[in-house]
Structure 1
Amino acid sequence: MVNYYSIEAPLIHEIEIKKSRFLTYLIPIESEADFQEELAAIRKEHYKATHHCQAFILGDDSMIQRMSDDGEPAGTAGVPMLEVLKQENLTYVMAVVVRYFGGVKLGSGGLIRAYSNAVSEALKEATIIKNINQMMVNVELRYDQMDSFTYYMSQTELPITLKDTVYTDTVTFNLAINLEAVTEVHDELTNRFSGQLSWTELGEQTVNLPVR
């Protein structure tokens, strides 16, 4: 079960519309304090900009939602920015669109399209992640079993993610496995290696996995 969707890392994307520059900042955050800190840094960097329009969503259930037009006509910036984030089902994320006015007025409809497109285009470059509960498992094998394990990982359709590999006198693969698939993965690997492996369940963790 997916707890929520968010973005993996901060990014900046720029578009130009009728001589106005729109710089979009997408940043993963955990709290309103994070939002305020990031916004202050953006305002400081772009102190000459005309507007610093904002939207953010917080909470596993996306219940905390805020936005600001920052001087643009009411409803033409913050709302469309927030709607784009909501359409992608994202949370724990903030968007700030910095506008440098180019001298051509866009009108209310033009502004709504501009701010919406600014965030949409930025999201196309973002790595979307899903936060899910997984069982962390260490599978320890001999070196001569590596190829067989690698082949299994390339072929299986079960929800397994290889998080880390440790090489000592044996090879230990650290896996994140969807909770409902743990027993099936255990049985498949036990059969594949005729029981000649070490399987250690480390406990349940929330893990961020890339969606796209």
Structure 2
Amino acid sequence: MKHSQWIDISQPLTNDMAHFPGDSPYNYSLTYAKKDGGPANVGQMTASLHTGTHVDAPFHYDSEGETIEQLPPDLYIGQAKVIDVSHTETITADVLSSFDFEGISRVLLHTSLPNNPKHFPEEIPELNPDIADFLHVKGIKLLGVDMPSVDAPDSKELATHHALHANGIYILENLMLDGVHPGTYELIALPLALHGADGSPVRAVLKPLEENRNED
């Protein structure tokens, strides 16, 4: 019997991974260790909730927005389409119009930004806010990107965050898509139920679907 292969598209959490400038870095250490005579190894971690691969709750950019535990889990489970937009540094509604979104409510964008969890990029490809209206019309409810943010790291307005929110589209960031072929997959990227929180790290995985054979 042949078993389907799940593909891990989340950044590994390591003490030397990059973090958003000014944010809390990730750190794992042992609070108690067997080598010191304890009955078990017990670890602790500190990190920003936007460490590595993570989801944004609307509360992240809207003080009246939903917090992470208020979001339905099925947003982050189900069919998702990976599309390759690495040919351009500016991703607009016009760029996305060349792709087929029929029957899909989750889209993951493979951009030109190389996957490098240990380096925080000085610049990232631009996601024009006009993609939000376009994706809403197409029925998209979750947008994933292989970048640390859907807006430029130095953005004060967070225009694309707000445009997506206004169109009911939720955000998944810092995916690892360099080795993923464009096509349709089963996605699982569940956040933790952190009450009152503005986001959560996730373990994001994809399982190829049969129709990928027909994808270019």
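Please state which of the structures 1, 2 yields -0.85, -1.23 when log10 I(q)/I(0) by the Debye sum over Cα atoms at q = 0.14, 0.17 Å⁻¹ is computed from it. Working through the options, I get structure 2. Taking relative contact order in percent (Cα under 8 Å, 6 or more apart) as the criterion, the top structure among 1, 2 is 2, with the largest value. Given a value of -9500 for helix-only ellipticity at 222 nm (-39500 (n - 2.57) for each DSSP H run of 4 or more, over all residues; to 500), point me to the structure among 1, 2 it was derived from. This figure was derived from 1.
Here mean count of other Cβ atoms within 10 Å over residues 45-52 was derived from just one of the structures 1, 2, and that gives 18.5; the source is 2. 21.0 is what came out when mean count of other Cβ atoms within 10 Å over residues 21-28 was calculated for one structure; which of 1, 2 is it? Computing mean count of other Cβ atoms within 10 Å over residues 21-28 on every structure in 1, 2 gives 21.0 only for 1.
From 1, 2, which structure was distance in nm of label points 7 Å out along Cα→Cβ at positions 101 and 149 = 2.4 calculated on? Going label by label, the one that fits is 2.
Work out distance in nm of label points 7 Å out along Cα→Cβ at positions 53 and 141 for each of structures 1, 2, then name the structure with the largest result. When distance in nm of label points 7 Å out along Cα→Cβ at positions 53 and 141 is computed for each of 1, 2, structure 1 gives the biggest number. In this comparison of 1, 2, the computed figure 64, 23, 22 for Cα extents along the principal axes in Å, for residues 109-180 alone is attributed to 1.
Each value in this text was obtained by applying a stated rule to the coordinates, not by laboratory testing. For clarity, every value in this text was computed on a predicted model and none was experimentally measured. Cβ atoms are built from the backbone, for glycine too; each structure is taken alone.
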